[in-house]
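In the part that follows, the structures are each spelled out as structure tokens.
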Structure I
Amino acid sequence: MSTNKTKTMSLYKAIIRPIFFQFDPEKVHYFVFDMVKFLSKIPGVSLLNKALFKVEDGRLNRELFGIRFENPVGLAAGFDKNAVLFNELADFGFGFIEIGTVTPKGQEGNPKKRLFRLKEDQAIINRMGFNNLGVKEIVENLKSNKGKVIVGGNIGKNTNIATEQYTQDYCDVFEELHAYVDYFVLNVSCPNVSSHAKLGDKDYLLELIAAVQKINKSKKERRPILLKIAPDLNNIQLDEIIDLVAETKLDGVIASNTSVNRDGLIATEAQLNAIGNGGLSGKPVKDRSTAVIKYLAEKSNKAFPIIGVGGIHTAEDALEKIAAGADLVQVYTGFIYEGPALVKKINKAILKAS
């Protein structure tokens, strides 16, 4: 790597991140979106980003559930919730980008403040609550897709609806998004939405999956459907997931979502009490996420694809997920703490290990 590229890639952690981390995380998030959107309109910036961060090598290609991924490193859902930046983010070297979580109607989500950094733990706690513009507006954004990258649609239900409407909410979003995304993720494991327990019930999941599969089969071209699970499931619950995938013929699993577990954090009890509830992501969930991947892969005899996510802050973290049984990996909190150089480092490490 050239000296200039090394300097550019270390600039984030040395200068940019310390400045960003002085301000409210949610405000910084939207500021960065506006900044990237603006800079990407300047002639040559898109090409520069590709030159700095993209790794093009056929050995990185992956074929999963009928989709060809240019490389196995993706951006997890929650970053580009409303599909406003996926074209620009593609220039940073991602092999796929997951938008959402998308609900039928737009909603504000939980009251602010709802996004918190645990700097010493290199972690984030969020209780965003599926804030998004709603499926119709997000579809309009997806119509600007330049075909640079595979796009996944992470879908959920609106908050505070009757339990009998849950399945219809998922189906409505599935129907609207079908023509505009490459694969779907059923988000049933987010700890920041109401009736979380019902969404994790096996009998309900059988009902939900059957309903979206019915819509999928009615389409000229079906879309792969994956299930996103929590890192806090025990082995009995993971066995149920394996059985569920086999029974419903789901295309794969994303392991894992954010955690409600607070064990082993450097953050004090007083700090955590001040923050309150929410899903934990980042380094503290790394080992648990990897253990879930390993269990699913070994116990199922690698019967289905797994996308590994949770605590990937280094290339070594990603390789660990792949060694445990992940076919693809996703980053989110690591992308915030380490910067865009992380994607290139992971892809380079995968090539070196191959």
Structure II
Amino acid sequence: MRSSSLVLLAVFSACHRGSGEEQAPAAVLVTTVKAARGDVSSAVEAAGELAAVPGNDVKLGPLVAGRLAEVAVAEGDQVQPGQLLASLDLTPLRDALAQAEAQLGQARAQEANAKARLQRAEKALAAGVAAAQEVEDDRLALATAQAAVRTAQAVVSTARNQLGRSELRAPFAGVVAHVFVAPGEPVDANKAVVEVARTEELEVRAPLAPATAAGLKVGQRADVRVDGLPGQTFAARVVALAPTIDPVTGAALVRLRVDNGKGALRLGAFAHARIERELRHDVLRVPRAALLGGEQPALEVVEGGKSKRKQVQLGAQDESFAEIVSGLSEGEIVIVQGAYALPDGTPVREAAGAGPGEKEPVPVSEGTSR
């Protein structure tokens, strides 16, 4: 009997110890910071394609139809004002000019002949050997011949202009953005052959919600990043805000001017812009990494060595920090990494050598060890 009682007592003691261990779960390692005051910049995110500044991008085409004889440039070439870009086959245009000049010569000969006949008729009339009607007829013939000369001169001028319009020359210093037609192809009048653009400055034309666009002003600075150039940032500024809203998309257009003095940016590239609206000084802030997802913004704080979820109201946000308008007090310990929406009351402890930020030691709950 005595031995049986000892066995029962040992089993009971073991069960009691096992139950106690289950009631003391291990603390979760977390990284914490102290909620403190600092500066946060209020910004707007926008995105759009890079385009040339209005007036700095032209598509050039001949003013006459013909066959393209030469393209003297290629995409990416730097060009100077007046530089030859492309030209049509000049043979038919030169033939047309020669024909017009021949017709002008014929008209001038007819004019000279009519003038001489009028002079003879006037002398004959003065001598009494010609009728007045003959003189009037010769005057009319001279006027007709003179009109024919003026018409032929206009045809010659047109033919010369057409010959000059067969060449496409750069209107300003820039870069060849695109060549649309290959040599030997026929082109219609005004069909684009070459596109030339200035690229020292480019624009991002981004649609924004009207309420967001209303908070922007011309002159506000911005930073622009491009998908194809990771890690690079380009200075920009707001240059215009559309006074109307697109009836199809319901968006308002904002135009940003981007500095491209080094030529790294390319037309048509997709760009992301961060427009700085204002810099808010001395506000309560936490790292953005501390924010929990969900419809209602929230944080995890540490109280008595355990996690506690707090709903907060956010203000301005930048790339690093978020302003806390309400729901958190200065000096509270906020979990930055390791929260993962921990249930309230979860024991936590700070990870040794954790990330940057002003930290306080976090108490360890009973039954756990560091």
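Nothing in this text is a laboratory measurement; each read-out follows from the coordinates by a stated rule. Quick caveat, the model's predicted, so the values are computed rather than measured. Cβ atoms are built from the backbone, for glycine too; each structure is taken alone.
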Which of I, II leads on mean projected area of the Cα convex hull in nm², for residues 68-139 alone, largest value: II
field: Source structure (of I, II) for log10 I(q)/I(0) by the Debye sum over Cα atoms at q = 0.06, 0.08 Å⁻¹, computed value -0.55, -0.73
entry: II
- request: Work out the source of 19.1 here, i.e. which of I, II gives that when mean count of other Cβ atoms within 10 Å over residues 228-235 is computed.
  value: I
query: Hey, log10 I(q)/I(0) by the Debye sum over Cα atoms at q = 0.10 Å⁻¹, for residues 156-299 alone derived from one of I, II reads -0.59; which structure?
result: II
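Looking at structures I, II, which one was mean count of other Cβ atoms within 10 Å over residues 116-123 calculated from, given that it came out as 18.4?
I
From I, II, which structure was helix-only ellipticity at 222 nm (-39500 (n - 2.57) for each DSSP H run of 4 or more, over all residues; to 500) = -9000 calculated on?
II
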- prompt: Where does the value 17 come from, among I, II, when relative contact order in percent (Cα under 8 Å, 6 or more apart) is the thing being computed?
  reply: I
- prompt: Any idea which of I, II comes out highest on distance in nm of label points 7 Å out along Cα→Cβ at positions 188 and 292?
  reply: II
Highest-scoring label, criterion being mean count of other Cβ atoms within 10 Å over residues 132-139, among I, II: I
- prompt: With distance in nm of label points 7 Å out along Cα→Cβ at positions 60 and 124 computed per structure, which member of I, II shows the largest figure?
  reply: II
